[in-house]
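Participant: Structures given as structure tokens follow.
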Structure 1
Amino acid sequence: MDSADLRAAVLGFDPEVPIESAWMPPSSWYVAPEVHALERRAVFARTWQPVARLDELSQPGDFASGCLAGEPWVVVRGRDGELRAFHNVCRHKGREVVQGRGRAEELVCGYHAWRYDLDGALRGAPRLAGVRDFDRDAMGLVPLRVEAWGRWVFVNGDPDAPPLAPRVAPLLASLEEGGWGELTYSRSVSWELACNWKVYVDNYLDGGYHIPHMHPTLDAQIDMESYRTETFEHFSVQTCAPAGAPDGRIGYDAGARIGPGAIYAWVYPNWMLNRYGPCLDTNHVVPLGPDRCRVDYEFWFRAADGEEARRFLEESVEQSALTQREDVAICESVQVGLGSSAYDRGRYAPRVEQGEHHFHRLLARDLRRAVGP
């Protein structure tokens, strides 16, 4: 795909067409390496991405590192108590300066022991005697934007990006009303899928369209007649009430897990929060290639002691795993179909797929900006 074909693919979806008349984005958005490369610089380098929990970075010297869409990052708590984030790339030969998570007095590259202070400044570069025109002050770690929101730390590669908090303020208010501050982190799980990251997001945002057909145990827990989608500027929220009657597909009361209702919140482009009963789980969809992604789950529960509480926790995690296995099967099959010569694009179901259409409009905005007017 040359630059003209890439531009044509991006312009192949018109974000101004209302959902009732709109066609979905072309399949090239999901299979072409050139579109994936464009998204790396036009979407993931310019949006707020959750990278760590605040409780992992509570003390000076605490750091967390990783890689998102090909960009290594590190977040560290400074001696002054401030959070800072950097491109996790040594200025000598490009190795990741640190790996994993931990606590350190300074950030030391394991390749040639170049040392960086917690503020990113270069403090030591061994065996550089004789080098000319070396400006130590210009060789510190390259900064990233960083912001704490809710229970997490986010980074953004765009130095001019608007702050995150005002964009999602209504979502925070809704979650606080549900008492999410009482929840405690339990565990993390990751899943790798043979599909484009957008396939997973599309599936999440289809307004429950697929639930009765693909998720029988989840369908047994919620009242699909109450399912609603509301879109905001930078996020959307799907809500539903618990099932009103016992269902033989599950062996427990749906209200015990779902509580007064479920909230499925999505923040552009690739983060989800699922709030129900005494539980919260988050899904961060990480692109690994045109046809691969990873979904990082976190599980949070209201603290409780005793065998019954532990059993509820394990049952909730297993229900999530069951739903995820079903979603893996869906998404990987969709990816196969997207590569078919018989398919290019589909149509929306206007009454349920508003969230998906909203996602595509936001994505088209960023991609069109990148390829020019």
Structure 2
Amino acid sequence: MKTISIANQKGGCGKTTTAINLASSLGFMGKKTLLIDLDPQAHATLGLNINDSYSLYNVISKLTPHKLKIKEIIKSVSKNFDIVPSNVLLGTLEQELTDEIGRELKLVEILVEVKGEYDYILIDCPPSLGFLTVNALRASDQVMIPVETSRFSMQGVDHLTDIINLIRDRLNHPVQERILITMFDSRLRHSFAMFSKMKEKFGKLLYDTIVHINVKLKESAVMGEAVLKYDKYCRGSKDYLSLAREILLLDRLPSLGVVSETTLKTAEGTDQTYKPSQRMQDLVVKKTSEFVGSAAFSLKAPQAALVYVTGSFNDWSLDEKCRMSNKDGLWTLRLPLAAGVYKYQFIVDGKWQEDPENKNTERNSFGDINSLIEVKG
């Protein structure tokens, strides 16, 4: 079971939208997922049309007349997707538990009851850095920080990072942090300028997936549904499915043996960091290249400002390595790929399209067209 908190003290950054639709996407992919609405505003609960007078308040509080266990308040949203609802009473817990020892471990103690029943637990945190958020971070393996492309969101990341470091130091609980860019408007140059600044500042902390502005995300919330149920063919659905795929892939990497540096125990019992020698790295590259071919992509788009190619070879992510080069309106890119057949599309100024020069295509589950390319080693 992996627990991920979704947190940012700045409101309006797509935090609850991400919590709902990532949980829905993980469930769609067959992963048993529990969403915990830890925000007293209860936006995730309302956004899924869940009507219940009980919440975690009835599980944690000692003053409530209706004391319950967490399993008694879990509601089913769809196949593989459950939710623990919220209400305004959650906001009173901080005052009630002010003097209680170990109050930052309340959520940890509660989640023991459902340990092993879910593949993923997502926690939608309140837009503050108080008692509830600290409980969520203490119970989590990872924190996902949604940020829009603005300066204020970047400052919010810094404040949350301070709390994460405090928890790491004082509670002896390391939490891995990752940053998700949301509400990205590919029509604005400002968005790309801020994206470049975020890449420069946060580097590898950024997810490859970017969630774009999509009106269907707002419409689905009004209808009380996850966007995947409301319109599975829209851009919002694609983005959150891509994010779910990326999370599953990142969680699989250690089991696949993808390691750059390893901490080993020496005979004396001390830690020693092992890094492959340059000779070993060169040998791996040489041997690997014997089994890898390449694919050349090209697109005529003289009016375009920015073009990417994406596909099954990079899990449909907006990867900077797949940014194409422009010369006189002809966008080109050559990628090293292992032998096999790949699906791909171009992203032209934020709009997805198939390759107009490639007759090898197939219709995908979203109702549009993927182009196909075969790479021979």
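Readers should treat all values here as calculations from the given coordinates under stated rules, not as data from a laboratory. For clarity, every value in this text was computed on a predicted model and none was experimentally measured. Cβ atoms are built from the backbone, for glycine too; each structure is taken alone.
Participant: Here mean count of other Cβ atoms within 10 Å over residues 60-67 was calculated and came to 18.4; which of the structures 1, 2 was it taken from?
Facilitator: Of the structures listed, the value fits 1.
Participant: Hey, another quick one. Supply the structure label, taken from 1, 2, corresponding to relative contact order in percent (Cα under 8 Å, 6 or more apart) with the calculated value 21.
Facilitator: 1
Participant: Please state which of the structures 1, 2 yields 19.8 when mean count of other Cβ atoms within 10 Å over residues 308-315 is computed from it.
Facilitator: 2
Participant: Suppose distance in nm of label points 7 Å out along Cα→Cβ at positions 12 and 340 works out to 4.3; of 1, 2, which structure was it derived from?
Facilitator: Clearly, the read-out refers to 2.
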